[in-house]
Structure 1
């Protein structure tokens, strides 16, 4: 994939959107948007999820078994929060997801797998 340049406006918008995400999320989003580097997708998704998870649960996201975490039970992510996460991922990756496809996402692994598969196609 060829290199794409983001305008100053695009960079500012992306930075504003990701301002409460952990360090590295913005850089991963820029790298993905400019180069299409799929290795950046997990960093983007995890960074955005961490933004919406309560501080008490954020340590769970660093665990090696994090992809087995249940979105509702373990991370406290309700359907409205999930929609906010999806909207922000869409904004950062410049890719749209169909709402119907999101209903079956139960674990962090489901989210990661779905978004990676959708972005690749």
Structure 2
């Protein structure tokens, strides 16, 4: 016991309140992401993880606020599959017509992209 007592170091209590707050924030953001995925993404994204959804959330674009609407025009994807999914997302948003805080309606405008135009061109040529 004396050997243990001689090598004993002073113990400090850890303050893990910041860790708990960050865990709550991460959980809240994950829940918001899943809610948006389930409500506004095409059905094939039903089990999509953050890595698959991230390009949509990070997509830059232009936001124009008017008296009763907020228009969001994202930049086009270079990937045709993602461009088609963005167009499908626009159709869902047009149908649901979500209302933002402050009684503004969201108007989602998908730019003409090579992926979507290329598909339409191929169908018209056939």
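Matching task: 2.5 is the computed value of distance in nm of label points 7 Å out along Cα→Cβ at positions 48 and 112. Pick the structure from 1, 2.
Checking each candidate, the match is 2.
When distance in nm of label points 7 Å out along Cα→Cβ at positions 64 and 80 is computed for each of 1, 2, which one produces 3.8?
It was calculated from structure 1.
Between structures 1, 2, where is relative contact order in percent (Cα under 8 Å, 6 or more apart) highest?
Evaluating relative contact order in percent (Cα under 8 Å, 6 or more apart) on every structure, the highest lands on 1.
Compute mean count of other Cβ atoms within 10 Å over residues 8-15 for each of 1, 2 and report the one that scores greatest.
Structure 1 gives the largest value of mean count of other Cβ atoms within 10 Å over residues 8-15 among 1, 2.
A value of 19 was derived for percent of Cα pairs over 25 Å apart; which structure in 1, 2 was it taken from?
1
Taken together, the values in this text are just the output of simple stated rules run on the coordinates, not laboratory data. Everything numeric here is computed off the predicted structure, so don't read it as measured data. Cβ atoms are built from the backbone, for glycine too; each structure is taken alone.
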